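The structures considered in this document are given below.
Read the figures in this text as sums done on the coordinates, not as results from a lab. Predicted, not measured: the structure shown is a model, and the values here were computed from it. Cβ atoms are built from the backbone, for glycine too; each structure is taken alone.
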Structure 1
Amino acid sequence: MRHLRRGGALTAALGLILATLAPPPAAGSGGPSRYDNPISVGVGDTFADPVIVRGDDGFWYAYGTTDPLREGEHEFHQVPTARSADLVDWTYVGDAFGPEQRPPYAAPGAAFWAPDVRRVGDQWVMYVTVTDTTVSAEGSDYAIGAATAPTPTGPWTFAAQPVVAPRPGGGGGYLWTIDPSQFTDVDGRSYLYYGSYYGGISVTELSADGLTAVGTPTQVAIDNKFEGSYVLRHDDWYYLFASTANCCAGPATGYSVQVGRARSPRGPFTDRDGVALTASRAGGTPVLTQNGNRWIGTGHNGFLTDLSGQDWIVYHAIDRTDPYLDEPFGINERPMLLDRLDWIDGWPTVNAGAGPSDGTRPAPVTTGRVDDRFDSTGLADWRRVTGQWRVTVGRLVGSGALTSRTTVGGHVRAETDLRLTGATSAGVTLGDRVEVRVDAAAGRLVASDGRRRATTPLPVGLDLADPHNLAIEVRGQQLVAELSPARLGDQVAVVSLRLDRPVAGRPGLAAVGGPAEFDNVSVARLFQPAKRAVPEPRVGAPLRAHSDEFTDGLDGDWRWVREDPAVTAADGALRWPVQSADLTGTGNTAGVLLRDAPRGDYVAETKVTLDLGEDSVRNYQQAGLVAYVDDDRFARLTQVAIWNTRQVEYGYEVPFAGQPVYGGSIVGTPATTTWLRLAHHVDPATGEHEFRAGSSRDGRTWTWGAVWTFPADTTPRIGLVAHGGAEPAVTAEFDYLRFYR
């Protein structure tokens with residue numbers, strides 16, 4: 001959410017790919033069938049660091065960071081809160097906290113950033129960054145606070161003590177104790193993830209009420225690369241989502257989301273290539289990054305699942321044509337966006353890898369063929385089989401058996417919010433055979449189909465009188481059921497069962513041994529998963545006339561901007577001692593070695609060896625490719641030392657409001673020898689030049705990242721750079737610069 005401590009081809013086709021790969025909306029779904037980003041237009045012009053939960057009343061609630069909501073408003077809201085019936089149309093319902101409401105340890109004027117809202121026991125808990133405390137007079141002594149409420153709209157009451165207190169930094173000041181995110185595991189233990197660039201991301205166990213950190217924290221992601229963490233459990237893996245780069249660089253913002261996974265909530269989290277998120281050459285597999293449309297700075301995500309079982313990612317982004325809320329270089333305007341989160345080959349990716357959507361898309365499913373919030377007193381849609389049932393205060397209470405009057409079958413998802421207020425067992429039936437129940441007497445989640453039975457234990461001490469969500473998915477003959485506090489990817493129990501035949505019949509509810517409470521009962525057609533990712537940029541035939549292998553000096557097509565006489569080219573390598581110079585800002589002292597690019601679509605590639613070591617601070621030595629218009633408009637793809645880390649940064653400088661603005665995005669993980677690519681495409685509608693960045697540690701497996709754009713009336717050249725600092729002395733060695741069609 002804060003700043004780092006430092007001073008392509010096929011993109012136009014992504015919209016078509018999004019349309020062709022988008023699964024159809026589930027049958028029987030109500031509400032809007034389509035939507036457009038941003039979804040927060042009814043609430044404000046900006047709604048940063050968003051998270052969404054579903055309340056007991058069946059509505060969805062969104063929370064954002066402390067900012068004004070509208071251009072020209074100039075009023076900082078204390079965690080603005082919005083409500084929606086369908087995840088598409090949102091209404092502002094007020095701030096979580098009053099103008100003078102703050103915890104005892106907060107300094108006057110403290111802001112509240114990056115809320116995370118969870119159900120803990122029988123109440124809701126909001127974890128929030130408190131930006132200024134009474135610990136010191138110097139400010140920026142961040143802490144993680146918590147507030148509790150009986151409903152998602154409050155009233156919220158702050159706990160008297162921070163969950164995580166300000167942490168003094170070894171290098172001075174206070175570690176960035178920001179961006180909290182809670183997670184409950186299958187053993188019932190709950191955890192809090194927090195942290196940012198100064199100090200990294202850590203996880204600590206929480207007390208049973210979720211209000212106190214206990215035990216010893218574990219660092220799960222290195223400092224100077226990640227913030228904005230969010231953890232969920234999927235197919236027995238724990239996935240740590242985290243944002244990289246600068247959240248708030250206006251038109252040059254390259255914020256993006258990367259992920260690592262682990263077998264434990266404490267890690268170690270590694271990326272698709274097996275590189276740890278705690279390594280100096282820090283790992284991270286891209287989940288969400290800008291694709292060349294209007295959205296840049298796509299990051300700080302939350303998570304939700306719609307009633308069809310489709311997962312979604314909620315995040316903020318910046319419209320590159322309108323990057324500031326009011327005056328230039330003021331508050332960055334970051335509205336709330338929502339996009340499909342797909343799982344392909346065990347890894348999450350947004351819109352099958354196509355990235356943020358800009359245009360009309362299939363909407364989330366928020367009602368089903370069976371859909372009852374029990375807001376009226378009658379049970380016209382249900383038939384009593386046994387026992388006594390009544391509707392009271394927006395929920396169904398009873399014991400015995402109840403069946404829907406609607407018949408369902410095929411691939412379905414059923415769910416209900418459930419409390420066992422006296423029942424020894426309660427759950428959902430699908431047809432006359434399939435049953436999933438929470439067995440309080442045995443302490444197990446049970447699935448059966450009359451012939452087969454599967455069970456899994458519930459956490460010891462789990463209070464089933466507290467509300468939990470029971471969700472069941474049946475695809476063909478495979479059933480998976482899970483019990484969770486609030487549908488946020490933090491299941492406390494998961495059970496799977498292979499059915500003897502597909503589900504068909506009328507769904508129902510059942511409670512044995514006493515009463516149970518049911519609410520928000522739904523049955524919808526199960527979502528159709530995306531099975532393949534969108535194509536990556538294609539590398540075709542080599543364009544030898546445009547390429548140089550450096551076999552005998554530089555060929556005649558090279559041109560210098562500020563020639564460096566230390567550069568040599570011979571025997572298949574260009575050797576360039578890293579300069580004590582840079583291109584960012586108004587200094588413009590670094591040399592740039594350029595050549596004209598081919599017309600049309602192409603891919604430029606180089607192989608660069610740069611021994612930056614590990615762990616030590618070598619700011620900001622780097623070498624790699626550049627797409628260059630002039631000193632104030634370029635995109636620079638380099639392996640770079642950023643404090644103790646080594647990263648592949650895709651930096652971008654653009655003139656805005658009379659001065660150059662620099663930002664960047666993070667692509668893959670560098671090695672001592674790293675392969676770099678820029679995939680160029682001309683948008684046929686706008687004529688813009690789009691450059692997508694890719695990197696590789698072995699020249700075979702590539703990680704593709706962000707797209708930066710240049711206006712249609714520019715002519716970017718492609719070249720090499722090696723700069724950022726002369727100490728300690730190090731030489732970049734380029735094996736070639738090649739172009740491919």
Structure 2
Amino acid sequence: MKRLLLPLVAGSMLAGQASAFVVNDIRLDGLQRVSAGTVFNILPIAIGDDVSGTQVADAAKALFKTGYFQDIQLGRDGDVLVVTMVERPSISKIEIEGNKAIKTEDLLNGLKQSGLAEGEIFQQATLEAIRMELERQYVAQGRYGARIEADVKPMPRNRVGVTIKVKEGKVSTIKDVNIVGASVFDREELLELFELKKSNWLSWYSSDDKYSREKLSGDLERLRSYYLDRGYINFNITSTQVSITPDKEGVYVTVNVDEGEKFTVKGVKLAGDLAVERGEIEPLLLVKDGQTFSRQLMTTTEELITRRLGNEGYTFANVAGIPKPNADDNTVDITFFVEPGRRAYVRRINFTGNVKTEDEVLRREMRQMEGASANTAQIEQSKARLGRLGYFKQVDVETVPVPGTSDLVDVNYTVEEQPSGSITASLGFSQSDGLILGGSISQDNFLGSGNKVALSLNTSDTRKLYSFSFNDPYYTVDGVSRGYSLYYSETNYKDSDISNYNVDTMGADVNFGYPISEISSLRFGVGIDNNKLKEGTDPAREVQQFLAREGDNFTNFTGNIGIYQSTLNNGLLPTRGWSQSLSAEVTIPGSDLRFYKLNYRGQYFQPLTKSLTLRLATRLGYGGAYGDTTRLPFFENYYAGGFGSVRGYKDNTLGPRALQVDGDYDPLGGNVLVEGTAEVLFPLPFIKDQRQLRTSAFFDMGNVFSTDCDTSKDSSGKPYATSCYKPDLQELRYSVGVGLTWITPMGPLTFSLAKALKTGEDDETQVFQFSLGTPF
């Protein structure tokens with residue numbers, strides 16, 4: 001309520017007969033939280049002003065507009081203007097009850113943006129508007145029965161407490177989706193485009209029968225694109241109706257469409273300033289004469305031409321495809337108008353967000369140079385290289401025109417750093433290695449230099465490993481890397497389903513990497529290792545013969561070379577791209593043993609749908625001997641079975657087996673390895689954040705073979721080796737199952753349930769397998 005109280009001259013002023021008076025002072029009454037300075041800044045009357053009733057009314061209006069006051073009285077006490085104000089209450093606390101579908105934090109943030117937060121001035125009109133907005137948010141989720149009630153309770157010192165009670169109701173389910181006016185395509189074909197679907201037996205998992213306005217908008221756009229990509233250039237969605245059942249739990253969706261006629265492309269033209277040779281643009285025209293019109297092809301052509309011009313420095317080029325339909329013969333002429341603008345040059349490349357990482361580490365990944373013409377491909381390639389470093393959660397890039405110029409831009413990269421090192425103590429268990437204890441210090445970005453340093457100590461029932469490694473990815477300015485490592489291990493294969501023997505290894509190596517393209521590198525190195533072998537309790541005859549023939553202490557010098565390629569989008573749990581490596585390792589002159597090993601690894605990820613990804617992987621290996629050494633040393637053999645190999649079979653149990661002194665046969669491995677995997681990756685139901693989870697349905701195959709088995713027999717007639725065969729595809733083992741990998745603070749936790757489809761007489765199967773603390 002707004003009143004003008006002029007006690008001394010009220011009657012005459014209200015009658016319009018009051019004379020103005022000169023304000024010699026202004027007195028403010030009733031202020032609690034609002035400062036006097038704030039009021040004086042707003043009040044349009046100052047000491048010394050000659051005021052009238054009209055000016056007093058204007059002053060009251062000005063104060064009311066602030067929203068701070070619920071009552072204002074202006075009066076006169078002699079020559080003193082008296083302003084008496086009653087402040088609106090402040091909000092002491094806000095409580096939200098009954099919400100589950102929308103988090104309390106999200107609701108409070110929304111209220112704060114709308115002006116309703118603890119400590120703010122309370123206004124009933126704002127509260128009512130917010131109540132209606134919250135109801136609209138729930139309606140957008142398909143909760144038509146949602147109700148929002150707001151309760152305001154007065155509190156001491158002119159404060160109020162606001163309690164918002166939410167009755168969310170149930171999400172309305174879709175009873176039917178109907179497309180009226182569609183005759184060209186089958187109804188079922190069109191409905192497959194929709195995310196919204198009629199309730200079905202899988203809806204409990206997919207929630208595709210839960211209506212929401214956002215889903216419907218996306219479905220309509222997919223429907224429109226489907227027609228436009230198939231020649232129906234005049235396709236139009238005339239209307240949509242969403243009907244709700246009386247109980248507000250059922251929804252009927254009706255989409256009315258006008259398909260129009262199918263159009264084909266009659267002619268394709270280029271217009272405008274092409275900036276480059278026409279012959280360089282024409283191959284980018286995906287739209288051809290005689291094709292059925294497709295908006296997708298037209299849009300993709302625009303993007304290709306824009307990128308091509310961007311690679312020449314025309315960063316702000318504009319390419320627009322304009323279709324001109326001819327109703328007489330249902331054809332369309334398409335003209336691509338090209339406006340390159342001025343060629344832009346890069347003034348500066350700026351980095352923000354790299355609090356720890358040195359600027360030099362980022363700049364050496366740049367393919368776009370300062371002072372050169374802006375190149376879209378190089379700018380994006382530089383962004384990709386920054387992302388592959390593994391130091392940043394996110395990398396963004398922006399090309400900004402330099403104010404006051406028409407041909408200069410700055411390229412601004414914004415990075416968000418993440419921890420790139422760890423100091424860990426780990427405890428784990430795996431069925432093959434038993435209890436795993438370990439500690440490690442690892443830093444992938446040591447002191448922000450980009451160098452990697454790691455020190456680890458790990459022990460299990462079968463193995464002890466101590467190692468130190470260092471790698472400098474830019475040993476030279478050209479990107480040649482150099483790394484070296486020192487290691488010592490003690491391995492007891494008694495409990496690893498491998499023939500009984502012990503081996504202690506100590507060694508060191510140095511490796512270099514030479515980049516040959518953006519996705520490929522050539523790696524080579526040399527190393528030295530010393531191996532000391534000991535017979536176990538019941539060793540295999542082959543182990544005894546090898547130790548008798550070659551001795552039990554070997555020092556070998558090795559050389560290795562390999563080529564590595566990767567386009568994976570993530571280094572830990574990728575979902576797109578491929579990687580492969582081909583490497584060779586050979587002992588060089590001066591070694592006690594002469595042997596070599598060739599290895600190939602490859603994997604390929606292909607998204608099938610929004611939530612499904614196909615992964616294909618293979619691992620191949622071959623080893624042999626040369627010179628005085630007659631065969632690949634048994635402790636360098638390949639093994640198969642278990643995680644990372646053929647699941648469903650016990651670790652290391654596939655392939656050749658050697659006769660032990662006790663008469664049993666234990667796996668000894670072989671010199672040929674063949675493995676392959678096909679799996680479909682899918683999200684785990686009911687878990688929103690899938691970034692540290694991977695679930696899959698898999699098909700594994702593989703085995704280990706030997707090209708040189710000792711199949712002679714002992715005095716009792718037992719062969720010295722069994723399950724021993726040369727590479728034969730018919731001897732591959734197969735399994736199917738499901739697997740889960742969870743990246744925990746202790747390390748990867750992996751499970752698999754697998755069924756072996758083909759087993760030999762000596763094969764050992766294992767349906768359930770798990771591992772904690774060791775990679776899968």
Structure 3
Amino acid sequence: MVKKGKKDNATPTKETFDPLSVEGKTPATVVLLLSSPEEDILIKACEAIYAFADRGDENKISLMGLGALEPLCQLINHCNKLIRRHAFMTLGIMSTHAEVKNALMKLNVIPSIIDKLSPQEETVIHEFGTLCLASLSVDLISTAQILDNNGLPPVIQLLSSPDPDVVKNSLEIIFNQVQDYPSRGVIHELGAIPHLLAQIKSEFPVIQQLVLKILQNITRDKDTRTTFREKHGFETLIEDLHDLHAGSLQVIANCLNDCECFQLIHKGGGLAQLMEFILNPPLPEIQANAVTCIARVAQSSKNRNLLHEQNVEKVLVELLSVKDDGVKTAASQAVAEMSANLASKEILRELGWGHEQLIQLLKEKCPVTVACSAATLSNMAVQDDIRYSILFQNALPALVEPLKSTDTKVQISTAVCVGVLACDTASRTEFKNAGGLPPLVNLLDSKYKEVQKTACLAVEACACDEHSAVEMCVLGALEKLQNITQSEKQRTILSEKAMTALVNFNLPVKYSLMGILSPTDLITDGFYDAGKIVAGQRVLSLEEYYGQPVNQHRAIIVINTTNQASPPLKACFIKCPPNSRCINKMYVVLYTKRKKKEENKPKAKDLPHTVSQSPSEKQFMMLNDSALQALVQEAKETVLELHDEMEQYSALARMVSQAMGGEVDMEKMHTFEWTLDISKLKFQLQSNVVPIGMISKGTYYHRALLFKCLADCMGLSCSLVRGEYSRAWNEVLVLKNGQARRYIVDLMHNPGSLLKVNTPAAEHYQSI
């Protein structure tokens with residue numbers, strides 16, 4: 001008898017229920033059954049879910065929301081073949097939906113799928129397993145997982161499957177894989193080429209097209225092209241060329257960079273078939289692909305000769321006028337390559353094919369066409385007579401718009417073309433007047449090194465014209481080139497040459513930037529010393545300096561050695577300071593169109609304070625530096641009379657010293673008030689620009705500049721070097737006793753002394 005409130009302990013029974021028929025009408029119920037331990041229930045549940053998912057995308061999303069993916073990913077590893085088969089079928093069909101695919105990627109199902117692609121598994125599992133991988137491999141992360149889990153070998157083996165769906169899915173996996181560069185080499189190493197070529201003859205067009213797409217990717221690699229050739233890939237393609245022409249031609253185009261490949265195709269009649277597709281194309285796409293093949297062939301100089309023998313130039317020129325953009329683009333590429341051949345250039349001329357067509361093509365919207373047209377013009381312009389013909393057709397103005405393109409290939413080809421065509425003053429002027437310099441200078445800011453290099457090439461060519469060089473400096477080309485040359489990654493020989501060319505035709509900028517003028521850098525009228533500039537700072541033009549209000553900064557020293565033409569008639573009222581030599585308190589200076597009244601002109605050093613003058617008026621007032629002109633004349637009359645070279649330099653040094661305050665004892669330099677004298681001149685002129693002849697007290701850098709100026713006027717060789725802390729000096733080369741010796745000229749402390757370079761005396765003069 002059991003006491004009240006007590007129960008027997010429950011014990012498990014070994015008996016089972018009689019067979020129970022289970023029906024599930026809602027997806028949620030069937031999904032729950034996927035967790036059942038009973039195989040019969042799992043089989044029915046998988047079958048039902050597959051049928052439900054196969055009805056549409058909404059059902060796939062519904063099943064994913066109910067949590068069907070995780071149990072299905074586990075069931076593909078089930079020991080029961082039927083459960084495994086239906087689980088794979090369901091996962092495969094569901095993975096074709098983008099949202100389901102993204103969810104599967106998070107479940108790390110790829111290793112399990114790859115494991116079931118073995119030959120021991122049935123074809124159905126191969127079909128839906130590869131379908132699932134094909135969907136997942138669209139994503140780069142999944143592509144990497146397939147590669148890391150050694151998934152490519154079984155996929156490649158499945159290319160031999162008798163089931164076309166398995167083959168198609170496997171090809172899609174491989175195609176997605178070869179979009180990632182590292183996988184291309186792996187595909188080749190795993191021996192995929194023979195399997196791919198075997199599917200070229202498939203009766204299913206979708207399989208053939210997939211194979212061709214894969215081959216288009218992997219034949220970009222040289223080793224793959226070699227294997228492709230060894231496995232008779234060309235023969236296979238050419239044999240079926242008429243059926244597969246579009247895709248096959250693109251594969252052939254990749255391989256035609258190699259001379260051996262081209263010779264093989266040529267011997268097999270491939271070149272004749274290519275020409276047939278060009279002359280009698282079934283579709284414009286076919287014609288464009290065939291012409292692209294010709295362009296690839298023409299990249300080799302040996303092949304260009306062979307194509308020339310086939311009279312390909314005439315055909316290509318005719319194609320430049322067709323309406324189809326694809327054909328026209330391909331033809332422009334082929335012409336660009338063929339134009340590098342000397343014989344082809346002559347043929348192009350004999351055909352009456354002018355450069356008008358190429359120049360017109362520069363206006364096309366297709367970047368490839370524009371780039372190839374510019375490249376062809378560059379190749380053709382190597383010959384002088386052709387270049388002049390191209391220039392006559394206004395080619396340089398036509399290149400201005402392409403320079404503004406955002407396409408890097410267009411930028412590169414156009415800049416090279418400018419560099420080739422801008423070969424004389426007239427062409428450079430034409431290009432400048434057409435507005436070509438601003439977009440050219442802008443290319444120096446490109447983040448692409450090849451664009452920068454070609455822009456430097458064009459800048460160097462244009463900088464041979466002084467006016468163009470000055471304008472490019474105003475546009476900031478010098479600062480941009482400075483930044484490039486100071487960067488280890490960006491600096492090239494071309495950037496250094498462009499910078500040198502730019503400053504060689506703008507000596508004020510060169511001296512401010514580099515601090516040195518060589519004996520061949522001859523100072524001419526209009527030269528000015530703006531002082532040393534920091535990296536990235538722009539050197540202003542003389543006109544800009546004239547326009548600035550008087551400031552406390554270093555004066556701009558300007559050189560003018562000759563009488564300047566007068567401007568139109570204009571009266572300028574000048575108020576004389578109390579201690580000036582002017583008789584009247586208000587002095588009127590009249591400028592006539594042809595001749596000035598020199599008798600009433602104040603001397604340069606007594607030029608009074610100007611009132612209400614524009615920058616241009618101020619500039620003209622100081623153009624006639626009569627004191628400097630007198631020094632030039634005196635130097636020519638006295639210094640050049642001396643026959644000894646050292647005596648000439650010494651005499652000139654004494655003349656410069658006398659003009660700028662005379663000898664100054666080194667110990668008393670602090671008492672030499674040259675800064676006060678310059679400040680007074682700036683105030684009197686109401687300008688930061690001071691003519692050098694007006695300076696009566698000058699220090700090292702004033703005297704060194706005057707010495708260089710006078711030496712250049714007389715034909716004496718000397719350099720000008722800027723030092724630190726207002727130091728500057730001149731270095732001269734003197735031939736003495738058959739040996740060339742270099743000296744520093746003393747203009748300050750012992751004027752006329754020549755100090756041998758690298759001696760203590762010279763080094764003491766050059767530094768504080």
With helix-only ellipticity at 222 nm (-39500 (n - 2.57) for each DSSP H run of 4 or more, over all residues; to 500) derived as -16500, matching label from 1, 2, 3: 3
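Given a value of 5.8 for distance in nm of label points 7 Å out along Cα→Cβ at positions 99 and 563, point me to the structure among 1, 2, 3 it was derived from.
2
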Parent structure of the calculated result 0.15, given that FRET efficiency 1/(1 + (r/R0)^6) of positions 403 and 523 (r between Cβ atoms, R0 = 35 Å, to 0.05) is the read-out and 1, 2, 3 the choices: 2
